[in-house]
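All of the numbers you see were taken from the coordinates with simple rules; none came from a lab. Predicted, not measured: the structure shown is a model, and the values here were computed from it. Cβ atoms are built from the backbone, for glycine too; each structure is taken alone.
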Structure P
Amino acid sequence: MRIEGSSAIVVGGASGLGEASARRLHAQGALVTVADVNVEKGQALAAELGVTFVACDVREEAQVRSAVEHAAQASGGLRIAVCCAGTGWAQKVAGSKGPHPLAPFETIIQINLIGTFNVLRFAASAMIASEPLADGERGVCVNTASIAAFDGQVGQIAYSASKGGVVGMTLPAARDLAQYGVRVNTIAPGLFDTPLLAALPQEARQKLGAGVPFPQRLGAPAEYAELACHIVENRMLNGEVIRLDGALRMPPR
């Protein structure tokens, strides 16, 4: 898929991995729509880049549909969808205070897993409606999981379950959409310097980064964006989950 001149939507694009992806896609000539629940940050980024912003809570079907439809109005229809929307929660499945409450577990699943599926299904449908390119390709969807899908730590039951679901969707989605020339891949980042870690003291963040085999630091959002763009451009990448973690395997704690 050629990035230059293609319409792209980045969901969760106002900060972190999504912001970096929006910036790189824009720099490479894509027609970018930034979609995010954070209106203030999303509008600021869109104004800086000269692109479009659409308010979007991935749990809301109508909002996701509207955001995708907006991106698909560009010449040639929607070609690229990157979904980085997500959040975390830390709590054990049960403990001295009783069982894990259901509400936060449901919320994490709704945002990280169901939200990703919402973006995937509407983006894929829009891509199918587009005319195929010369090689038969219509579009590329890049989803975001986490190494917690494989190496879930103590207290990550909800987060790991949600990201494991994203991993599990990847291959069947790619197979579902293969006949239409739509590819689906997932990136599973390790420890990245994003707003999820920004609240930690600098010393704690450095300690986390030092635990990565190489390079011994937190990942940069730009490195996620670089891989996302490579996935878009490499036609043979399909149905794959790619760990982006510096060879990190998370310990139990």
Structure Q
Amino acid sequence: MTGGDQKTTHFGFRNVAEGDKAGLVHDVFSSVASKYDVMNDLMSAGVHRLWKDAMMDWLAPRPGQRLLDVAGGTGDVAFRFLARAPGATATVLDLTEPMLIEGRKRADAARLADRLDWIVGDAMALPFPDNSFDVYTISFGIRNVTRIADALDEAHRVLRPGGRLMVLEFSHIPNDLMQKAYDAYSFNVIPALGQIVTGDRDSYQYLVESIRKFPDQETFASMIREAGFEQVRYRNLTMGVAALHSGWKL
């Protein structure tokens, strides 16, 4: 605790006041927005594209569905969803307007603008009525939320009965030796790469640290159940470097 009763949370390996985290996260993604997609390809050697395709395979989008993609940034997941679901629509919500601006450029180029809405907003206080969406997705974003439980509660609120939550996030490799090798790559290579490509080492240092602070697969699955979701399952991707978590509002 700091400043009397002020609550704290983590920002990477630092403890910060809860009220400060959203602004710090906003600054990180504003700084890297124009190079965000390029860095994703470089950091993962393109594997993030396979993970997002695996997400769509499990999600199995259906025609006419309404998607809310939270922390949707430049629209990677929303574009994939719309490609598989004729007549579907998507709303991309993100805390950082520069990320959404990049996404709008991509949507215009792909001629998808009429099926997409772009909203600046907070995952912990979604600006939508109850029971508004068929599908809620969040990819590599929930670990940046100040209070994850609040974001999951909001996901449950805005989904219609029968709606589905799916989360793609970095996770924990169950093999200790492989986890150490992955950590060595993450901490030594990714911030340096961020400096070269974006001129911003600190933002990518935060991103690496935030991955290590995120709960493991079973702990996160329990958090999803506590938010009211049922039939909660997860699948490891690339031996647990990332994981998909699925739950249903029944």
Structure R
Amino acid sequence: MGTLFIGKNSLFLHEVESTNTYAMNLLRNVNPIEGTIVFTDNQTKGKGQRGALWSTKTGQNITVSVILKPQFLGLQETFYLSKISALAVYDVLTDILPSGQYDIKIKWPNDILVNKQKIAGILIENNFLTNAIQYSVIGIGLNVNQSEFADFERMATSLKLLTQTDHDRTLIMERLCSKLEKWYLKLKEQKREVIDTAYLDCLFGIHQTLNFSDANHHTFEAKIIQVTKSGLLALELPDNEVREYDIKEIRFLI
């Protein structure tokens, strides 16, 4: 592993309910070093955003949780972990998929789409102490060699489906650790503007009018104009009013 610390200490589990849950329990009991990764071939109860399940076929994809200790971040800056994680996956995909042939985007807050189909999801769990983060677990699921998905996953894709070839999961995991470390070090170096600009440049639907559904299942059109520092999605409505939404308050209709 050609990194400074992410992935240097790794724990492979043949099967586990959730790598995130396992990593959080590890932190509570043995305090592993920063950069430790927990990964598995078979995650039986993977967690996604909004309490959804993240399903994956045994031995075909990447399911990994990365332990970080970003105690330099304030309570209002935790969304930067979502940004850097999404950018890391984005960078891995742009390295693998030929330029110009695929539309790779980050869908707020941190799903990764290729040609409007989901190829990766990220779930971040934090533990806070006073006014800062004590530790974080960044769970990443990336569809690599899976070629069939359940009906409810009809909007999913994988590297194999996109390229018609199998990919080396170990190599991709190493790339992922390297890219995440790169962006994490930028965050540690206070390069917030670099991260903000890169995230918005990759953001699905930025400055476009899209269809959404709110918590009351009301559908409406709005233009994405920004993502706030705290991670809220800022939308401009048809009457020019700007509203900010949390992840639990809105859904994309694509």
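Results, tabulated for the structure shown:
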item	result
Among P, Q, R, which structure scores highest (criterion: mean projected area of the Cα convex hull in nm², for residues 45-148 alone)	P
Entry that produces -8000 once helix-only ellipticity at 222 nm (-39500 (n - 2.57) for each DSSP H run of 4 or more, over all residues; to 500) is calculated, selected from P, Q, R	R
Highest-scoring label, criterion being FRET efficiency 1/(1 + (r/R0)^6) of positions 133 and 221 (r between Cβ atoms, R0 = 30 Å, to 0.05), among P, Q, R	Q
